[in-house]
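A.B. asks: Several structures are given next for inspection.
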Structure I
Amino acid sequence: MRYQQAILAATALAAAGAGMAQTFPTKPVRVIVPYAPGGSTDVVMRTLAPRLTEEFGQQVIIDNRPGASSTIGLDLAAKSAPDGLTWGIANIAYGANPSMIKKMPFDSEKDLIPVSQVSVVSLVLAVHPSVPARSVKELLALARARPGQLTFGSAGNASANHLATALFMQRTGTDMIHVPYKGGGPAVVSLLAGETSLLFATIPSSLQHIQAGRLRALAVSRARRSATLPDVPTVSEAGVASYEAIEWNGVMVPAGTPQAIVRRISEVIARVVAPAEMREKLLAVGAEGVGSTPEEFAAFIRIELATWSKVVKQLGLTVD
């Protein structure tokens, strides 16, 4: 009898969840981007927001909450109601933060649920035109001649820019000064002003400046060339063997969010990034759509946490 009651209860709960997912959302969806406007995570989500709004029939609103290596915004998401109406956008920092920050405000493995990886974003090693280097080889020669003098910007500690440059220095034996900002947008502005020497910029945040000649692209960070910048070599091709560092972003929701709603959000994201028109829009800003399942994204997150834990320990990275 108890077994039958448990089966009935589980069936009723599943049916309720399915019904809830069919009507979800009944209110606007808040997307917390934990970086300042203008960075890659912001650009990608703003590109998708109009189509997500159409799919859901409710306004999808971008809410920028920068600071503390993305933990301010993601902590806000983690502590929101588990109803699927508040998303937190995670990126590469999500995998490194637990190893770099002694007192995390939330548990990266328990307090947020992976929903879907949205996109992958290539980075481009860009320098200010005043820097006398037109290739990675020339930049390395300059950095070795001026140890501790060249500066590199980032969107903050544990950002893709920071981690990519730290790995670059570790692989090349160079020493440059880290200048963290509160987002990729401010880091690009700093480079444009000549306040920093170089930046592993996300392509969406730097593409127009490279095309206009305001920044000089030396190499891209992925193992293969970018379709957006096909004439720019990879860092590996430019002489730093086997080098690769990528940015990514994906949707997380508070723990306790019904699985039926998690699944619905994931399916909508996959549907939105799939059409050729949207893929072209994302490629135009340097991103590639993914649209993974919750299970696939959860597996990806586990790999990121393990990978960056090793890198952080090896390089001795800490929050400045």
Structure II
Amino acid sequence: MKKLPSGRVTTVIMVAVTYAALKGLMLGNIIDAYYEITLMLIGINIMLAVSLNLVTGFTGQFSLGHAGFMAIGAYTCAIVNLSMRSLTGFLLGVFLAAVFAAVVGILIGIPTLRLKGDYLAIATLGLAEIIRVVILNLEITNGAAGLSGVPKFVNFEWLFFFTVATVLCINNFIHSSHGRACISIREDEIAAESMGINVTKYKTIAFAMGAFFAGIAGAVYASYFHVIMPSQFGFLKSIDILVIVVLGGMGSVSGSILAAVLLAVATTYLQAFPEVRMIVYSLLLVSVMIFRPQGIMGSKELTLDKLIRRIGKKPSVEG
């Protein structure tokens, strides 16, 4: 029998240990109902940040429209759930949410991804606002009042599955030939094009994949929190996701995961100080950007193999 590559073995071990640890804390009531909400938000933010990092960090396209794709996913899944009210309806809703968000991502990406830098950021921001305003004025989405009473099918197991699947899919894509093409576009678009890489094609693929997983994150959000409104998917939501990506390190999947956890934990514990919560939160972000402008992880990845090698490394003794 063929042996599994060591990288896959360590990935399986990390996933199994993380699941067992979190499930044990929940069964022991250490993670109670209040902290469970924080755990759910961490998982959703990881999906959003990792998918945006594929577009912004690895492909080098400055996008501010991620909240729009999340909104598409949330409303698509909520409408399907409200009409079917079954587990089959939930799974169908998640699938349609991801596909619909990806299709919109392709339709938006083809004309806008020819832009660069600030121009692309403004274009994607405008398109995200168009999505929000369209949702705001549709009868099926119930306008500004939003949708309430969405059946709750998402629990910890579903959240963990979708989060791990998102991270693994995007990580595998990054390490494929397509992912290397996206990274080459980030490093030097002209040089990549001169080497025969179809720049527009790979930009659109990255944008569509980012939208696909943002749609899943929106579907999970709608199926856990029961109520969704257009105001939840505005400009500030896109900024929140971008802050996680920049804080963790643009071009680092593990950095996005770490930043999503740290920001969620910081926000949770600062709830006890409402008067100074936003001041402290802002100061933490400013301090990190001053002393670590490349983010917590920069473009490096944190893996179990590296941790084991670092722990097992013996200090050198001079004779």
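We did not get these values from a lab; they are worked out from the coordinates using the rules stated. The model shown is predicted, which means the values in this text are computed figures rather than measured ones. Cβ atoms are built from the backbone, for glycine too; each structure is taken alone.
A.B. asks: If we compute FRET efficiency 1/(1 + (r/R0)^6) of positions 58 and 82 (r between Cβ atoms, R0 = 35 Å, to 0.05) for structures I, II, which one ends up with the highest value?
C.D. replies: Max of FRET efficiency 1/(1 + (r/R0)^6) of positions 58 and 82 (r between Cβ atoms, R0 = 35 Å, to 0.05): I.
A.B. asks: For structures I, II, calculate FRET efficiency 1/(1 + (r/R0)^6) of positions 162 and 290 (r between Cβ atoms, R0 = 35 Å, to 0.05) and state which one comes out highest.
C.D. replies: Checked I, II; max of FRET efficiency 1/(1 + (r/R0)^6) of positions 162 and 290 (r between Cβ atoms, R0 = 35 Å, to 0.05) sits with I.
A.B. asks: Quick check: 0.20 is what I get for FRET efficiency 1/(1 + (r/R0)^6) of positions 226 and 258 (r between Cβ atoms, R0 = 30 Å, to 0.05), calculated from one of I, II. Which structure matches?
C.D. replies: Details: I: 0.20; II: 0.55.
For FRET efficiency 1/(1 + (r/R0)^6) of positions 226 and 258 (r between Cβ atoms, R0 = 30 Å, to 0.05), the value 0.20 is produced by structure I.
A.B. asks: If mean count of other Cβ atoms within 10 Å over residues 242-249 computes to 23.8, which of I, II did it come from?
C.D. replies: Comparing all candidates, it corresponds to II.
A.B. asks: While we're looking at this one, here's another question. Comparing FRET efficiency 1/(1 + (r/R0)^6) of positions 74 and 170 (r between Cβ atoms, R0 = 25 Å, to 0.05) across structures I, II, which is largest?
C.D. replies: That would be structure II.
A.B. asks: Here helix-only ellipticity at 222 nm (-39500 (n - 2.57) for each DSSP H run of 4 or more, over all residues; to 500) has been calculated and equals -14000, so which of I, II was it run on?
C.D. replies: On the way: I: -14000; II: -24000.
For helix-only ellipticity at 222 nm (-39500 (n - 2.57) for each DSSP H run of 4 or more, over all residues; to 500), the value -14000 is produced by structure I.
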